[in-house]
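Structures incoming, each one as structure tokens.
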Structure I
Amino acid sequence: MVRKCLFPVAGYGTRFLPATKAMPKEMLPVVNKPLVQYGVEEASEAGMKFMGFITGRGKRAIADHFDISYELENEIRGSSKEGLILPIRKLMEENDFAYTRQNEMKGLGHAVQCGQYLMGDEPFGMILADDLCVADEGDIGVMAQMAQIHEKYGCSVVAVQEVPEDNIHKYGVIAGEEIEPGVFRVNNMVEKPAKEDAPSNLAIIGRYILTPDIFAKIEETGAGINGEIQITDALLKQAQEGNVIAYKFRGRRFDCGSIEGFVEATNYVYENIFKKA
């Protein structure tokens, strides 16, 4: 079983300025819950009960969110609002949380490196909270689906979806052999290719299960363009050894790193989840 999940949350969120000048982008609310809480709920559902956060300066609100607020809880105790705090208290009771800092913004691969001592020598999930994934009604979440794929194949797993070719340059893109419906043995991946250079239209989104040898692969790869360490480069090394599976997940994904995607996610969650609760 995959027991741990890593959350790289050190980014600045510049696309949401000025809202993110003093507030972490991961704390932006989709209806009544911050983005990062959706991610933690998804990981917890998948059996990942240890949450490791790679934070940075100005990110204390994330740790505060997953902590007791004595004054607030005392103020609403016995009122109709007390029930609103129960879901986050349940998460806190059922999961463990740990935090370390990424002192320099040197790419996603570097953020993963910063989490090595939190994740240890075992497979772990990784969620980018910018991507909000909503399961189909009655289905399990994306990370739970990926945990099943990892259990079957025993290697790293990346979630992929088809994207229009005009947007392909925004993503890491895979190529591979389809070994069962929606499941691909990856043999190549390219970070943010031009549409004419993309090996497919299957783009990696912010859900991963990584085997612990990824840390050595990152170390071997080193920095690339703009001095950043890209996780895609390290995953390519694993893929060249036949150790990466791409999974075309069930459910919907919203790019909440963009204003358009964030608004779309908010409208969808309000109409299809919040109003039905």
Structure II
Amino acid sequence: MSNLAEATTVLNPPPRRLAVDVSHVSLTFQTADGAVDALSNVSLGIAEGEFVSFIGPSGCGKTTMLRVIADLQQPTSGELRVNGMSAEQARLSRAYGYVFQAPALFPWRTIEANLKLPLEIMGFSDSEQTARAARYLALVNLTGFERKFPWQLSGGMQQRVSIARALSFDPALLLMDEPFGALDEIVRDHLNEQPLQLWDKTGKTVLFVTHSIPEAVFLSTKIVVMSPRPGRITDIIDCNFPRDRTLEIRETPEFIRIAQRVRNGLRAGHSYDE
């Protein structure tokens, strides 16, 4: 290969494979009061290794979009591929881990036993369960809390256990539905750095639902702004901050510029009319 060809290859690396490919997806719920359009003609491509945040007002379809990707709800129309498979195939092959708004830990199980639960269901050996529990508790800085029970941990620590559990079987995709929404701002600021560290260490593709503009801008490589029902994408914003960013980046002009664009997108979608 010539020097020019080599330089071109470096400057123009091959495009990354799509981890999530959404094409013209709509979802209508049938209720006693009539049809409710939750999503309307949503199209979106998410490349492997991206950290993508979905932001919008309550009822805009953020969580519904995550649940459709997870095959917990089925779209009325459109197509969806997850790691090259249908959403159902991805679910059956355990291609994703899901972190819910609440930690959803069993109070009668220790932290280690809670983390091991999906591994037990999947048939991992006892030794592999123990090794993975230790590895992922260390990843979220909870080594030493294996024998504690959920009620002995703070809300933030419980949510970190939930994140470790979602990662324990090494899924390619991590879906996070407002995992820090119930926490106070100080704890939330501290925990915002944790997903970035996990993303950097694991290389996972992360889809993250939030109501917080600073959180979305700080965490993401891409922000998807959604409108009120019916849920539509009104803007897609790239964030090209370094992977090792710290909270201080929120004071920079570029951060403020992107945050303002998100805010304008929400206003354009009439997110403050409710």
Structure III
Amino acid sequence: MTVTAPAVVSARNLCLTYKTNDGPVHALSNVDLDIERGEFVSFIGPSGCGKTTFLRVIADLETKTSGEITVNGMSPQEARSARAYGYVFQSAALYPWRTIEKNVALPLEIMGYPAAERQKRIADALALVNLSGFEQKFPWQLSGGMQQRASIARALAFDADLLLMDEPFGALDEIVRDHLNGELLKLWSATGKTICFVTHSIPEAVYLSTKIVVMSPRPGRVTDIITSTLPRERPLDIRETPEFLEIAHRVREGLRAGHSYDG
């Protein structure tokens, strides 16, 4: 008898409602989704549709109102205690008074890793994001793209299987963003991690993902789940192919359908 491993993230009828002085705000409504091990899943939708909220529920930074969600078969609270994920925020959020090495070391220090193991993990994480040699630099000495790579290294340092990324390249110019998209695909291929990635960019979502989750305006609903047919190896010029454009068209149609939803 074959035992099937649980999905890395599994949500059923997931709802989240905020209570405010102006009345309830329905952030997520009946979200059903499975994210399997090794997938690269992008979440796309208009501002306020619940993309980041869903990531924060996975990370136990927000609490569902109803429904079910598991992370590696555990509750989000248990997964957080087990250090089951790394989180990369919209801004690099590096401490300016700490060197890049010390910024990457921070979660390892909190978790109590021995000094020798910390150094090895830091070196490995910085090598994965091509920042070897910048250990003693301070954040202000690096470009915005390099700071975000340092932030990714920090999330990779304790080697969690799940990487949550909340629009990490949104503030960067298009040339840097394209470069980091390519670097992120290489990192994903090298590590085999499961990645959940929030974006507002249709080309970015299609280029990076094995699966694209299209969400409607608040209350956040899933309007489409698109499994990519693109090959794992993706040069930037794949964006000009008919297959890429067809997937992008479906994403765009899903966004339009969400906007026209009248429920």
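What follows draws every value from the coordinates through simple rules; no lab data is involved. As the structure is a computational prediction, the values presented were derived from the model and not from experiment. Cβ atoms are built from the backbone, for glycine too; each structure is taken alone.
A value of 2.5 was derived for distance in nm of label points 7 Å out along Cα→Cβ at positions 54 and 110; which structure in I, II, III was it taken from?
The read-out was computed on structure III.
Upon calculation of semi-axes √(5λ) of the Cα gyration tensor in Å, for residues 22-173 alone from the atomic coordinates, which of the structures I, II, III produces 28, 20, 17?
Going label by label, the one that fits is I.
Taking distance in nm of label points 7 Å out along Cα→Cβ at positions 230 and 254 for each of I, II, III, which is largest?
Once distance in nm of label points 7 Å out along Cα→Cβ at positions 230 and 254 is worked out for each structure, II has the highest.
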